[in-house]
Each structure stands twice: as C-alpha cells, then as structure tokens.
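The data blocks that follow each hold one structure.
Please treat every number below as a calculation from the coordinates, not as lab data. The structure presented is a predicted model; accordingly, all values stated were derived computationally and were not measured. Cβ atoms are built from the backbone, for glycine too; each structure is taken alone.
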Structure I
Amino acid sequence: MKTDSQILAFHMDPERFSEISAICEKLGLICRNIPEKEDTVPLGLLCHLPMQRPGPLPEGGDLPLSEEMLLLCCVPGTVMDRFLKELRRCRMTVSLKAVLTETNVLWNARILQHQIRQEAGRIAPLL
C-alpha cells in the first residue's frame, strides 16, 4: 500500500496552519490539521497506515495537548530537510516535531507529546 508523505498538525490555530500548509504545498506534501477530538486516535490510523493490535502503550495519554506539534509521516529525508529549512526561513517555530516510527505508530498525539517532553527534559541538562 502506497502511503503519501504528509504532515499532521496538532493544537494549531488556523492562521499558523495555513502558513505551514502553504510550505507543504510547495513541497508536494499533504498537510492536515487534526481536530482535538482525534488526539486519542492512534497516529498510524491518522496517517492512513494499516494497523496491528496495540500492545502496551507508554504513559502520558491522559492529559490534553497543550502546545503545537507536527508529525511527519512517510516524508523522505531530503523533503524533510527542505521542509525544516523552509520553516526556519519563514521564522516559523514549532517546538514539538516528531517523525512517525515503528515505535510511535500505535501511540496517540497525547502520548507522543508527553514522550517528546520527557525526552527533551533528559537531553536539556546535556546541552
């Protein structure tokens, strides 16, 4: 099954989403603004991937999203680099960004946000 490269935006106001969507369009990417009611849907389903039964999930899915987040789904490395470069050129800051992986495909947006924050907390003292 071919899956199109796409970027999912979470907890994003319409004006910011429009700006990011314009960047995506230039790069041939699909950009979707995910409504809050879908924060608990597995990321793989949101990306239209065939899903398997979920196993144990990490903690962190109980709190609603509190900041903007982008999820890059099936985006080739060169296109991802161009997208991130274009965000910087336009001075668009989205602090939480992630790539869909085999590890997080069964998570939902709330778990992903929690895990990104935890990882940032572990890395910050090393910088």
Structure II
Amino acid sequence: MIGNAARQQPKTIWNRIIKYDRFGERLALAQVLGIHFGRTRKQETEKILEGLKKREPETRGVSYNSVAKLAIKPYPDIQAVANAYRLCCMKAPEAKELSPMSMWDLHFLRQLDNYGFIDRLYQGH
C-alpha cells in the first residue's frame, strides 16, 4: 500500500484534471502545439525568448536552437522516467512498490499521436 507522501503530488494533479473539464487533454494539446510553434516559427520564437530572458534571468541560456531540439512527440525518454522514479522513491520509499511508468499518464498524448494529429502538424514543414 502506498502512503500519503507518495499520493500527495499525483492526487493534487489528478484533482485538477477532474476539476477542470478536459484539463489533461488540453494540457497535452498545448504542449504539442507549443513545441510545433517553437520549432516552425523561428523569428516569433526568438522574439518571445528575448522577452522571457528579460523577465526570467534563469532562461538566459535558452535559444531557438534549444527549442528546435524539443521532441516533436514529447514522450518521456527512458532516462527521464528512471530519474523521476528514483526521486519519487527517495521521497516516498513505498513508491518502490509501483512500476516506474505508473507516474506517467501518456494516454492524451498517445491519443493525439494515434489519430495522426502530430504528424499532420508537421506536414509541409
């Protein structure tokens, strides 16, 4: 059985997903569309990044090139899953009872991908 510490963060996110209609779906769509915008509209992305760098000093190292390297289909890589799982287990050792992938809900992203939405975004680019 997983203790409260391991449930707290996912429960908070899950409450938001339930509270706001289609929140998870809209969040996945916003991420895919944001990456598409950043990768395909260089001048506008550079202008946005200039403003961001003025407001948020820790973003000084971000450039269009780093945005252009973002994965078109933002599935987590195996190292990201392993790192998140390790951190979770450090905070809540009882999380070791869970599968590392149990913290990742990819069905909204997978749905966009399976319907061909992401591929169609990049047709002609």
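Okay, here's what the table says:
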{"quantity": "FRET efficiency 1/(1 + (r/R0)^6) of positions 29 and 93 (r between Cβ atoms, R0 = 30 Å, to 0.05) - highest-scoring structure of I, II", "calculated": "I"}
{"quantity": "Origin of the derived value -0.44, -0.52, -0.61, -0.70 (log10 I(q)/I(0) by the Debye sum over Cα atoms at q = 0.12, 0.13, 0.14, 0.15 Å⁻¹; candidates I, II)", "calculated": "I"}
{"quantity": "Read-out helix-only ellipticity at 222 nm (-39500 (n - 2.57) for each DSSP H run of 4 or more, over all residues; to 500), computed value -11000, structure in I, II", "calculated": "I"}
{"quantity": "Given 2.9 for distance in nm of label points 7 Å out along Cα→Cβ at positions 85 and 109, calculated: source structure among I, II", "calculated": "I"}
{"quantity": "Distance in nm of label points 7 Å out along Cα→Cβ at positions 61 and 117 - structure with the largest value, from I, II", "calculated": "II"}
